[in-house]
Structure I
Amino acid sequence: MEQRQLIIVGSGPAGWTAAIYAARAGLQPLVFEGADAGGQLMTTTEVENFPGFPTGVQGPELMRILKEQAKRFDVEIVSAAVDSLKPVDGGFEIISQTQTYHTAAVILATGATARRIGLASEKALYGRGVSACATCDGFFFKNKNVIVVGGGDSALEEANFLTRFASKVTVVHRRDAFRASKIMQERAFANPKIDIVWNAVVIEILGVEAGHVTGVRLRDTVTQAETERPIDGVFAAIGHEPNVSLLRGWVDLDEKNYVKTKPGTTQTSVPGLFACGDLQDARYRQAVTAAGSGCMAAIDAGRYLDEIKK
């Protein structure tokens, strides 16, 4: 069993930022990139709101740059997923595909996964008119017609936000009533740019051959009738799933399964275990806020390691 003082699990903006800060603090971190190295930004094309890139940057390129910066400080990187993580005497045991590690502290940056509609055409057009983040991508749909799929608070919040840019926003909901809060419904109903299609589901996103979204095919959930409508963008707002499979049963989670952290810190309910990025952030879910919390986690972990040494 290999001994470590700090292991970071995850390689999105939070994980790489934590690695950079931890390495510069002399903590010699080991980073597990995971099965989906780079996280959600690997499926994002143009990123225009990350500071330091005045002309924007491709999501995968941003992840490559952050990784190279971490490597500059001699961060050790394992291109594998963690199979098991559990608390043991004196720290934590991490089992990967090839080796077992013991570490005094762990920073978790495993992120969250946007729920998808589940269509092959959605996957093919992701980043080409299909998105799961209005805050990230709304700017690209100025004077365009878009749809938002969903019926909860997040769907109506995204729809209202998109009206800042789009000429028309259509909310497609599978039922005949929203489950969103009353105030979010009132805002959507009062917004002249928002239309609503009740009792409908998206069964295909059109435009695969064109290389960008050109329309959608809808099915009425009551009559089963199918219709097509031209559209420029599709936003799936059916929620996110934090990637907490390693933690279930021994770390405190909130009602949405996000990791609970002590307010103002990245400390979880288990001493020595720190969580950052979208894993513990159900509200903002931005690359820059994830990076900021990765910085916090590295500082918190460094202070924790100093305390246990004393």
Structure II
Amino acid sequence: MTRDDPRNDTGRESVERNIKHCYSTWGTSYYSDYYGADAPYPPVHLDLAKRLVAGRGVKRLLDAGCGPASMLRHFVEPGREVYGFDLTPEMVAEARRVLAETGVAPDHVWEGSVAVGADFASPAGKAEYDCVLCCGVMPHIPEEIETDVIENIHRSLQPGGYAIVEARNELFSMFTLNRYSHEFYLKKLLPVDELEKLAADEREGLKTALAQVEGMFRTDLPPLRRGKENEPGYDEVLSRTHNPLLLQQKFLAGGFRDVQLHYYHFHCLPPMVSGHAPRLFREVSLEMEANPLDWRGLFMASAFFVVAQRA
């Protein structure tokens, strides 16, 4: 990262300013780009979210970070009240337009931040939901306020209500053999600082060993995702991954019970080699989506949902 890189700004206000900028031109195209018929990959996370909400008796649902109602539009049904808020004004405007066509009132969508507890309450009501859905938001949350966000979700739920929260899977880096793996090995997995302290007469050997580890990964892949116009792209703003096991523990510590992990976007082969058998890769990967509880998802799925119930 350079000195002027937006990812160097880690304070909440700076992060949110960069996120708004990143998504400012996506309002009218985001849904077609990622959920439409021409999307590069089927929206398997939407199918999974539908299954997770179904059967839980959800009558009052909030989408925290709803974007242009990409998911929320699919949860509108008779007898259910739907609400949503988003950080980006352009996303809110598009969400209101889309939901108005289904009969949802404009004041059911508003601008807000998951970092602010009061923003979970709609302008026309209070924050007592049967379900809070939060997709595509956790990657943009600074680690130092993550527990605050989990607490805000907890407080906005009625007793017995459900949180369905999506995150990017950090442990997928164990499988990808690319720049994500490189960063994970050297910054999270290997105790490099401790090794350097204890190396003594083997400092050169340690240096050679770490260089060999670095050489095992394709650090040029995947390419950085840049912005569409003058805004920063997804990989140029804060876009964290999460260790599923550690995030599960944070929800348990935050007053939730029965905290489950449901994996999605499976990869039957490391992405960098999928081009050698693209049909096989796509077909088998999609077949794996049928079981989001498959233990292999811990490493072979790039994202997951935490599903937790307020005690």
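Read-outs throughout are calculated quantities, based only on the coordinates presented, and are distinct from any laboratory measurement. Keep in mind that what you see is a predicted model, and the values were worked out from it rather than measured. Cβ atoms are built from the backbone, for glycine too; each structure is taken alone.
Brief remarks on what is shown
- Top of I, II by mean count of other Cβ atoms within 10 Å over residues 152-159, largest first: I
- Identity of the structure behind 0.85 (criterion: FRET efficiency 1/(1 + (r/R0)^6) of positions 88 and 168 (r between Cβ atoms, R0 = 25 Å, to 0.05), calculated), options I, II: II
- Structure responsible for 2.6, with distance in nm of label points 7 Å out along Cα→Cβ at positions 40 and 96 calculated and labels I, II on offer: I
- Top of I, II by FRET efficiency 1/(1 + (r/R0)^6) of positions 72 and 112 (r between Cβ atoms, R0 = 30 Å, to 0.05), largest first: II
- At a computed 27, 19, 11 (semi-axes √(5λ) of the Cα gyration tensor in Å, for residues 16-119 alone), which of I, II: I
- Among I, II, structure where mean count of other Cβ atoms within 10 Å over residues 80-87 as derived comes to 23.8: II
- Which of I, II leads on Rg/Rh (Cα atoms, Kirkwood Rh), largest value: I
- Among I, II, structure where Rg and Dmax of the Cα atoms in Å, for residues 184-295 alone as derived comes to 19.4, 52: II
- When helix-only ellipticity at 222 nm (-39500 (n - 2.57) for each DSSP H run of 4 or more, over all residues; to 500) is computed for each of I, II, the one that comes out at -9500 is II.
- Taking distance in nm of label points 7 Å out along Cα→Cβ at positions 48 and 248 as the criterion, the highest value among I, II goes to I.
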